[in-house]
Structure I
Amino acid sequence: MIRYHDAFEQGSIEWLNARCGLLSASEMKHVLSVQGGGSVAMYRATGAVPEKLTAKKSQALDAIGNRCGSVAELCFLADVSDGVIRGLIKDGAIEKYLVEQPMRFSTPNDDRAVAHLYELLAQRISRYVEPHYIGDDMLRGHEDEIRARIAYEKMTGRTVREVGLITNDEWGFTLAYSPDGVVGDDGLIEAKSRRQKYQVQTLVECVPSGSIPAEYLAQCQTGLLVSKRPWLDFLSYAGGYHMPAITVHPDPVVQNAIVEASGAFEERLAARLAQYLDVINSDARLVPTERVIEQEMFV
């Protein structure tokens, strides 16, 4: 069942308590790794001969023959500069085409993935979320998300409503998603504060193909899966740069992988919980302690 928790704000104590121990969209990267997917631009000779065929252009076409590759690969292959290859593209002697990349899924097993499993296990045992350090990037990100939402409303004329948390337990376990906003009855927004180098990269590499940065794919698809909404606008924000709004639709292949990976994660977590309880109930020398909370800061 899908539940909207909008009686509290994101970052509040109530919000932390509501998502305590839950597998959430923002941390899905520690449960499922997604590589590939989308399309890659490749280049090949068309057979056309430029009107002004310089020695360098002729050298390049002879070396390339019927082979293909990226601009950089063709430059290396033909031993010519980037300008020569791009000149041939402008002349129509080399054409661009897109190659679809297969999507690959795997289970992360690095230190962060292991730490995330034990963090959720600890939260389920204690029903407590430890405070975490709030750095400059987090503070900037919080403010930029607000700016992105305001800019999006101004651009689209749509009203974005804030929601604390969305949960869905239809798979026998609960997944959680904290959207940056819901739009009407069918849309979502996911805003990201980016450093300028990543903003430029997104504008150059993602906007032309209508794709989003790979590191946010699992989070956005989990958000769509949890909410059962048909679209999500991904907002990439960096002050001083144009903000793209890239629409993401549910991908059944990715979402099935998310459900399978989440189910396997829950099984691993249950196994670790059983081991923990075996230790607690054993004859091991264990000394009970009490938690003393001196100061906490949340944002």
Structure II
Amino acid sequence: MGGVVNMVMKSAPTKLLLQANLATGYSQRYFNRDFGSFSISGTSAKSPYEQHGKNYNATAADFNKGALDYTYKKPLPDLVGNLTIGNRYLDDKLGVILGASYQNLRRGSRSIFYKSAVVGLNPNAVITEQSDRQYDEQQQRLGLHNKIDYRFNLNHRISFYQMYVNLNNMQLRDAVNTIYNGQYDPSIGKAELTYVTRSRKTQQQIYNGTLQGDHHFLDNRLNVRWSSVLSSARNQLPQNTMISLDGVEENFERKRTSLVNKSPVTYRWERNTDNDHAGYWDVAYKVPMENSKLELSTGGLYRDKQRSSFYQ
């Protein structure tokens, strides 16, 4: 991702502002099929390594089974809502405005992938496997924006802006892999299969708080502006779980048979954070001159950024 967005939230209006809307809908994809999900509350935020230390030997009891607790049923309708409220107080000196939005959406898709390889002495690659993947995804988004500003007089004002956005993304991927080997015979519905199911929860949060001041002195010849900014971003994927099972297709009927021999269940934890503290100030002075304009300006910046990441 590249580029920068400089978004400025408007100040509160001089009279009460209240706006709200609510919308709902339903995906046509789920008219004829169920929505796949897993138990979100049954996942662990931290790995056994984080909980017990690097010398601990994890056992099956250390892994919650919620990520393997699958359910398939008709989903609830999608929901989208927004609210904006604001007003000014204390003879219009104090302004407060708040904006909030919430989305709860369910999406699905299907994709087919093929693997190829050079077999034997044939110089041309042949297809060795087909992977039919079904995705079911629930996205919950929350956004909050708030601005408080205070006007002491025409020459002095301060404002405090806050922004918080949160995303919870729960995805279940069901893949059925058909092996194109000697047992494969599509005419009689016979094939060797592998079932791979992945349950993944992604949590993302971004927060920004900006305190600003704008001051004018000496009949507006001297202007002082300053900002203090705190920003924080967090992304984590707790207990990303994948399970693989062998299966067969006989007479066009598919069924799972057993866990695969090597690493049938894998778990992965990922997390990264980004914290930023910054201060900005600039001073501008308009030199009084009769027939020309001259402005002297200076400024400064202080910034402290810290990042962290974890993968296991």
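Where a number appears in this text, it was derived from the coordinates with a stated rule and is not lab data. These figures come from a predicted structure and were not determined experimentally. Cβ atoms are built from the backbone, for glycine too; each structure is taken alone.
Worth a mention:
- Which entry (I, II) yields the derived value -13000 for helix-only ellipticity at 222 nm (-39500 (n - 2.57) for each DSSP H run of 4 or more, over all residues; to 500): I
- Read-out relative contact order in percent (Cα under 8 Å, 6 or more apart), computed value 13, structure in I, II: II
- Comparing distance in nm of label points 7 Å out along Cα→Cβ at positions 168 and 256 across structures I, II, the highest value is found for II.
- If you line up I, II by Kirkwood radius over Cα pairs in Å, the top spot, with the largest value, goes to II.
- When mean count of other Cβ atoms within 10 Å over residues 128-135 is computed for each of I, II, the one that comes out at 11.6 is I.
- Entry that produces 0.05 once FRET efficiency 1/(1 + (r/R0)^6) of positions 48 and 216 (r between Cβ atoms, R0 = 35 Å, to 0.05) is calculated, selected from I, II: II
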